[in-house]
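Q: For reference, the structures are reproduced in the following blocks.
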Structure 1
Amino acid sequence: MMENEKRAMLRHFLAALAYRTQKAIRGASDDYWTFDAGNKVRSPHELICHMRSVLGYARTFFIGGAYPRPAPVDVQQDIDAFHEMLADLSRHLEQGTSLADMTEEQLLQGPFADAMTHAGQLAMLRRMHGSPVPPENFIIADISPENLTANQPEPASADEVWPEKP
């Protein structure tokens, strides 16, 4: 079955999610993963697991069943599992797997957008932790739906100089 434009866009969105997540966590120190921002904010490790859970929920609309909430175990294993979930969702989109009681638009406005919000939280927690992620022009980033792995390219236009706060 030929991939339609909506599904091609959703696959690109998943690739952007992979890219932005890796940008937010690349080079993070070991103690970043357990950083406690207070007020019951999820730790970065908990966020990665939650992102996988949200995307696992989205996958149930392709394959049925339920997706159990993963508990943080090993940071690298949980990051790998997150990227495996992205790849699995992308395969279902590309292969034209039918959606049950869900539209492509609902996937985007619900679980996909939720996961992207959490990628932003990972970046914000990096800043709060004391190791901010440099800004970048994401428009020219090297993002490909064929690469949903943790091995994402370096920024194409990293800003070398941070503007001073007024």
Structure 2
Amino acid sequence: MITRRMFLASSTTFAVSACSSKFKTYTGPEVTRVQVFKGQRAMQLLHHNTQLAAYKFELGFAPEGHKAFYGDGRTPEGAYRINRQNPNSRYHLSLGISYPNADDIAYARSHGREPGGDIFIHGTPRLFAGQTDWTYGCIAVSDDEMEDIYAMVNVGTPIFIYA
């Protein structure tokens, strides 16, 4: 005879295994813009002027100011695009941000430095869970949130990052 406890345990296992993929499907309105407000630690996914989702996040270890050089720990500010998806990220899933642009490269080189790169929106490994501003300039959300963002935001979507 199956007891209530056994039924609940098997139901939970089924629910977890049914949701075990990190790749979700999104069928809602297209995300036409991502807005990131560094100072407020608020990211919005928008369909034109309608907010579809909002997330809190962590930044680089030196979050104030625009990213200028490799290793400065800052997150870029300005208008960029989501330029790639990485399903095999070390940080669960990730979406690339088109930093550096031509102006970023010119500025860094005029100072005899490199601008850096590989800036992403990505998940958070357990090692860094609960820590504040630990990335090298990326935008870090929880792995569950990253699954939603990865499903919703397409390559080519504009991203505007504000101070």
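Q: One of 1, 2 was used to calculate FRET efficiency 1/(1 + (r/R0)^6) of positions 81 and 153 (r between Cβ atoms, R0 = 25 Å, to 0.05), giving 1.00; which? Present the calculation step by step, with values, prior to reporting the outcome.
A: Values: 1: 0.70; 2: 1.00.
Computed on structure 2.
Q: Using the calculated result 40, 31, 23 for Cα extents along the principal axes in Å, for residues 49-120 alone, pick out the matching structure from 1, 2. Show your work: numbers first, answer last.
A: Numbers: 1: 33, 22, 20; 2: 40, 31, 23.
Only one of 1, 2 returns 40, 31, 23 for Cα extents along the principal axes in Å, for residues 49-120 alone, namely 2.
Q: Thinking of 1, 2, which structure, once relative contact order in percent (Cα under 8 Å, 6 or more apart) is computed, gives back 29? Walk me through the intermediate numbers first.
A: Numbers: 1: 37; 2: 29.
It traces back to 2.
Q: A value of -16500 was computed for helix-only ellipticity at 222 nm (-39500 (n - 2.57) for each DSSP H run of 4 or more, over all residues; to 500); which of 1, 2 is the source structure?
A: On the way: 1: -16500; 2: -6500.
Clearly, the read-out refers to 1.
Q: Further question: For which of the structures 1, 2 does the calculation of Rg and Dmax of the Cα atoms in Å return 18.4, 76?
A: Working: 1: 16.3, 54; 2: 18.4, 76.
Label of the originating structure: 2.
Quick note: the coordinates plus some simple rules give every number you see, no bench work behind them. As the structure is a prediction and not an experimental result, all values here were calculated from the model. Cβ atoms are built from the backbone, for glycine too; each structure is taken alone.
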